Each structure stands twice: as C-alpha cells, then as structure tokens.
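Derivation of every value follows stated rules applied to the coordinates shown; laboratory data play no part. These figures come from a predicted structure and were not determined experimentally.
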Structure 1
Amino acid sequence: MGAVPLVMISRWMKTILVLLAAFLATFWEAAFNGIRHWLGAQIDLLPALMVYASLCTGIVTVSLLAVLGGLWFDTLSANPLGVSIFPLFAVGMLIFLTRDLILKEQTFAQLALGLAGSLFAPVCVLLFLLTTGHEPLFGWGTLWQLLVMGLGGALATPVIFEVFGWLERTLDHQGPSEPSFRPDREIRRGR
C-alpha cells in the first residue's frame, strides 16, 4: 500500500474541520438562546463558514457544507427541510467562482463577504418561503433581524478565518527544514 500524499490529508482534514464547525455552530445556535434574547435575533454562522469554505477549500467542501449545513439548520428551525441548501450553495458558488479575484487575507474583504453572505442567505430563504405559500413571520422586526444577522455574520467571518488559520498552522505537517548552508558552496581548507 502506497503512501498517501500529505496534501490529500490536509484537504480532507480541512473538510472534516469545516463540517464539524458547521455541525457545532448549528447546534450551538439552537441550544443557547442568550444572543437571541439579548439582541432579538439569532446570528447564523453558516454563511460565514461558507465564505471561508469557498475561499480556502474546494468545491466538494462547499457542496458538502451547503447540503449538510442546510439540512442541519432546517432540522433545528421552523424552516421546511431543505430550504436553506440552495441559498448556502449560491453564496458558496458565487464566491468560489470569483475567489481568484478576492484578497482573502484582507480583513475588510472578509467582513464584506461575511456581510453579503449573511444577508443573502436569509433573504433568499425568506423569498423561497413567501413564493411557496408558507406564511413566515414578516414585519418591521424582520429588518432588525436581518441587520443583526448581517453584522453578526460579518464580524464572525474574520474570527472564523483566524481560528481555521490557527488550526491549519497547528495541525498541518511542516516539511523538513532547509539546511542553513547551500549544498553547492565550496569550503576552503588550509592555511
């Protein structure tokens, strides 16, 4: 059995960590209502995770995060099952297709993409619910909830980048260090 390249382990490890973070974020949002009671709205971390996944991982991770994250979120919310998958996937694909043009290391870019993704996903879900005959609670309070969700997602995105950067530095295999001398140098000996 041949050796598995370290790059593949790193990609799969990153995918597993992103999905684990989505799982924990989804259940944290459902289990702890402190932010919801304090601000009047719950911050959704899945669009912020999708921004990270679409900028730093592959299309497989983006797709898995959209499907599994959307199903986990819909399972624990009042949404019909599966309604959150397409908005998350749309956020991920829009960023993934243009990620070569985005300065992902810049905090401002992370904030802007987190805000856009955190606003796009719930608005898209709301439009799906309204067009499919469901009657979601909709009023002036919805604007406050969208504002809190957008700003919360915008602030969470750089934090997610920092946490995953730290995890990557901690768990990633560092190759052998380069020697301090050049192998082609000449050593002169004698008097």
Structure 2
Amino acid sequence: MNFLFLVPLLIGFGFNSASAFTTYLSDRFGERGGRLACIILRDVVGIPVWATGYGMAVATNSPNLFSTSLFTAVFSGLLVAGGVGIIITGMLSLHGRAAAPSINDTLVVSGIYAHIRHPLYTGMLLELVGLFAWVPSHSVLAACTLGVAWVMLQARLEELDLQKRLPAYKEYIQRVPRFIPKLKI
C-alpha cells in the first residue's frame, strides 16, 4: 500500500493545529495579524492540504476491509450528511469566528453550543466514520484513524487557548460536554 497520502494529511493537520494558538499569534503579531495568521494556517493551508490527503487516501489502491452494499452506501451518506449539517449549524452559530478567530471573540453558549462544545469536530468525526463506511479500505482506515486522533488533539489545543482568551470558558467546560450531548431521559 502506498502511504503517500499521509504526507499532506499530517502537514495539513500540523498547519491547522498551529492555528489553535490564537492568543500566542495575536500577542506576537497584534490582534489583526493574529487573526490573519489563523486564517492562513487553518483556512488557506491546513484544511485544503489535509483534505487533499483524504482524497489521496480514497484514491490509493488498497484492499477493502469489508464489502460495501446499498446499506453501507446509505449509512455512510447519512453519517456524512449528518456531519455536514452539524458543522453548518455550528458555523452559523459562530458567525465566522471559526474561520477567523480573534482574541476579541466572545463565548457562544447558545444554539448547538449549549449542548456540545465542539460541534464542528463532532461533525467531522461523523464524516470520518461515514468516509470509512463508504470506502472501507486500509488507506482510508489509516487516514480516518489519524483524523480522529487529530480531532481529539485539536479540540484540546483549542480549549487551552480558549481558556486564556475567554475566562468564562472554564465554567463552560464544566457544564457542556465536548463532542456528544447529554441525553435527558
């Protein structure tokens, strides 16, 4: 199996993770420069590069771990669509703060953020499971496994930064779960 897809995947994750240091980047380059650095690291370089890595993993000639069927196609489509829906809902709640974080941001605790702290990452986790169900190859499994590990790390890095920027975030962590909402029975 060709592991070349790991190069853009890991480079993209690295650039994307560097964007989580909004406070540091703003201290170093000023509020406007820090915001611009985050945009470049995440939106211009990070996301397109790791997305390329996923595309390469799908295109890699690698054996499947199980056979696909109409059920897996529908299941994977539902997971990806659900992930996209959660991400869009989260992005709308943030009004652009996810794409261009700033030290002047305010804490969003309404809408989907009243139920989970990281809806964008929850959506991505659903998309990764859906991608693997759609293309259950060894290469896609490796890419998605790395993606899950990266999401966990990225969420933690962002939370460290958010605690520096937004003092109320420490209390928010105590109330609201990270990825999966609490079910009220």
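Brief remarks on what is shown
- Answer label among 1, 2 for the case where Cα Rg over 2.2 N^0.38 Å, for residues 42-121 alone, calculated from the coordinates, equals 1.04: 1
- Rg and Dmax of the Cα atoms in Å, for residues 90-129 alone from the coordinates reads 10.8, 35; which among 1, 2: 2
- Computed 1, 8, 14, 19, 19, 16, 11, 7, 4, 1, 0 for P(r) over Cα pairs in 5 Å bins from 0, in percent - originating structure among 1, 2: 2
- Per relative contact order in percent (Cα under 8 Å, 6 or more apart), the highest-valued of structures 1, 2: 2
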